[in-house]
Structure 1
Amino acid sequence: MKKLIALFILFLGLSVTGFAQADKIKEKATELVEKLNSEIIAGDASMALNDDQKEQINQIHIERIKETRKLRKSGTEEEDIKAVNKKYFQKIYNEVLTKEQKQARKKGKEK
C-alpha cells in the first residue's frame with residue numbers, strides 16, 4: 001500500500017511539472033506575439049494583427065520553441081538551431097503577415 005501511495009505521489013509530481021513547462025512555452029509564445037504586434041503598431045496602428053493572425057503566430061512559436069528545445073537537449077549545433085528558427089520565422093513573415101504589416105513592422109523597428 002505504501003508503494004502504491006508513493007507511486008501515485010511521484011506520478012502526480014511529474015504530471016504537474018509537465019503542465020508547468022507547457023504553460024511557460026505558451027507564455028513565451030504569447031509574449032513574442034505581443035512584441036511583434038507592438039512593432040507593427042509602432043509603424044502603423046491600422047495594420048495591427050487580428051485575432052486569427054495572433055493565434056496562427058502563437059501556434060508557430062509554440063512549435064518553434066518545442067523543436068529548438070529538443071534540438072538543444074540532443075546537443076545539436078547552434079547552426080542547426082538557427083536554421084530551425086529561420087524556417088519558422090519565414091513561415092510567420094511569408095504566410096501569416098501581409099505585405100503592409102511587414103512594412104509597418106520595419107518602420108516600427110526603425111523608430
Structure 2
Amino acid sequence: MYTRVTEDNFRNTFLASDYKNNFSYDGLTALYDYFSELEADLGEPIECEFIEFDLIAIACEYSELTIDELRDNYSVDKDIDVIEYLQENTIVIEIENSDSVIIQDY
C-alpha cells in the first residue's frame with residue numbers, strides 16, 4: 001500500500017521524528033525537490049513503482065553540512081573547491097539561501 005508524499009507531509013514526517021535535527025526546514029525542501037525530480041526522471045510512476053519514502057534510510061544516507069564541516073569531514077584541502085570535489089564523488093543537493101548543502105554520504 002502506498003501513499004503519495006507531498007512536500008508538507010515529507011517535512012512534517014521528519015520534523016515529528018527522532019531525525020528532526022538532521023536537516024533544516026530549507027534542507028528538507030531541497031531533499032523533497034531532489035526526490036521529486038528523481039522520480040520524474042525515472043518516468044511517470046505506475047501503480048507500485050513509486051520511490052519508497054524511507055525516513056530512516058534518508059536520514060542515514062544524507063547529511064546537511066556547512067562548507068567548513070564538509071572540509072573537515074572529508075579532509076578536503078583549502079585550495080580545492082569542496083563542492084566541485086564532492087560533485088565528482090557523490091550527490092550534492094544545494095539549499096537555497098543557505099551556507100549548507102546536503103550530500104549523499106560516502
Structure 3
Amino acid sequence: MHALLSFLAWAVLVGLACWLFGGVALRVGGALLAAVGLLNTAMTGSPSAALPAVIGVLAWLAGQGLFAVRHHYFRSPLARRVFLETLPRQFDPTRGWGIPNVPSGRR
C-alpha cells in the first residue's frame with residue numbers, strides 16, 4: 001500500500017512539473033536541438049544528420065502547443081501560423097474556444 005501511494009505521489013509531482021516547466025523546456029531545448037541539427041547537417045552534408053533537427057522542430061512545436069493549452073494563446077507568431085494555417089485542424093490546441101485570448105500588443 002505504501003509503495004502504491006509513493007508511486008502516485010511521484011506521478012503527481014512529475015505531472016505537475018511537466019505541466020509547469022514542460023513548455024519552456026520543450027521550446028528552448030527544441031530550438032537548440034534544431035539549430036545544432038541544422039548546423040551539423042550543413043557541416044557534414046549527411047541526410048541522417050538532419051534527424052536531430054527534425055526532432056528539435058517537433059519538440060519546439062510540442063512546447064508551443066503546451067503553452068497554448070495553458071495560456072490560451074500562442075507564444076510566437078510563427079507558432080500561431082504553423083498551428084492555424086499549416087497543420088490540420090485537429091492539431092490546433094485553441095480549437096473550440098469561444099473567444100480567443102490574445103494579450104495586448106499582439107495580433
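All of the numbers you see were taken from the coordinates with simple rules; none came from a lab. No experiment lies behind these values; they were computed from the predicted model shown. Cβ atoms are built from the backbone, for glycine too; each structure is taken alone.
Numbers below:
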| quantity | calculated |
| --- | --- |
| Relative contact order in percent (Cα under 8 Å, 6 or more apart) - structure with the largest value, from 1, 2, 3 | 1 |
| Given 2.4 for distance in nm of label points 7 Å out along Cα→Cβ at positions 36 and 92, calculated: source structure among 1, 2, 3 | 2 |
| Computed -12500 for helix-only ellipticity at 222 nm (-39500 (n - 2.57) for each DSSP H run of 4 or more, over all residues; to 500) - originating structure among 1, 2, 3 | 2 |
| Computed 1.15 for Cα Rg over 2.2 N^0.38 Å - originating structure among 1, 2, 3 | 2 |
